Structure I
Amino acid sequence: MIAMKVLKDQKGFTLLELLIALVILAIGLLGLAGLHISAITGNVSGFKLSTASAVAQEQIEELKALDPSDADLGTGDHDDGNVVVQNITYNRSYNIQDDTPVSGTSTILYTVSWIEPRTGIARNTNFFTRFIKE
């Protein structure tokens, strides 16, 4: 009869334990990959919004520097043209309301809009400012 030796106090990991650990690790890494994609998407959206803000701020400063009698500061809607930044077209427009909310002032609502290239969704952002008419 052949005597079988019973192994006691084995140290280390079995192949099954390693496979289970790898599966758990893989599931965790897949979750992190999804978060990474979300972070990149958020960064791209933030860049577009920052670009729109910079475009609007530049144009608002130019409007404020104009003479109050300039036609570009007349009451109503105005088209301020387009600007292309990194292959995205930003459409600019503004509306001026006189004597709102205080007599002797004008309020500018400046709008910058664009279309998301990947999704085709229209986005916009608005900026308000006031100036004193002289």
Structure II
Amino acid sequence: QKLLPIVFGHNDLLPANILDDGNRLWLIDFEYAGFNTAMFDLAGAASNAGMSDEESFAFLTAYFMKEPDEAIRRSHAAMQCASLLREAMWSMVSELYLDAPGIDYVAYTEENLARLDTALENYRTKYGMQKS
């Protein structure tokens, strides 16, 4: 896979953490920010927004200012799995320790595990990985 530089990343790019005031986009909620590969934020934004393969391709094309090659697309698909795994693990912990009114952490965990299963299956299909 293609190596990308380590950058200071947000590491929690959910749609709710991206605000549009009509003039510009604002990132909020930086408690998970730290150094990471840029691909983690790119993959997290795409998976958390439920982007299709076509939308992800357009997103990567806009970011890199050219169409992403196969190595970039593979890295993106792998990091989507990592991002969804992190989100599923966060929601599992939240089931035990958080009690925010109106938030169903069990359902959020199930949603993220289902999305992770789909992302893993897509990765296996595209890149020939076998289930263990």
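What follows is calculated from the coordinates using simple rules that are stated; it is not laboratory data. Note that the structure is predicted; figures quoted are calculated from it, not measured. Cβ atoms are built from the backbone, for glycine too; each structure is taken alone.
On distance in nm of label points 7 Å out along Cα→Cβ at positions 22 and 62, which of the structures labelled I, II is highest?
I
Who wins on relative contact order in percent (Cα under 8 Å, 6 or more apart) among I, II, i.e. which is largest?
Greatest value across I, II: structure II.
Which structure, out of I, II, was helix-only ellipticity at 222 nm (-39500 (n - 2.57) for each DSSP H run of 4 or more, over all residues; to 500) calculated from, if the result is -14500?
Source structure: I.
Which one of I, II has distance in nm of label points 7 Å out along Cα→Cβ at positions 30 and 118, as calculated from the coordinates, equal to 2.1?
This value belongs to structure I.
Thinking of I, II, which structure, once FRET efficiency 1/(1 + (r/R0)^6) of positions 14 and 54 (r between Cβ atoms, R0 = 35 Å, to 0.05) is computed, gives back 0.05?
I
Rank structures I, II by distance in nm of label points 7 Å out along Cα→Cβ at positions 38 and 86 and report only the one at the top, that is, the highest.
Ranking I, II on distance in nm of label points 7 Å out along Cα→Cβ at positions 38 and 86, first place is I.
If we compute volume of the Cα convex hull per residue in Å³ for structures I, II, which one ends up with the highest value?
Biggest value here belongs to I.
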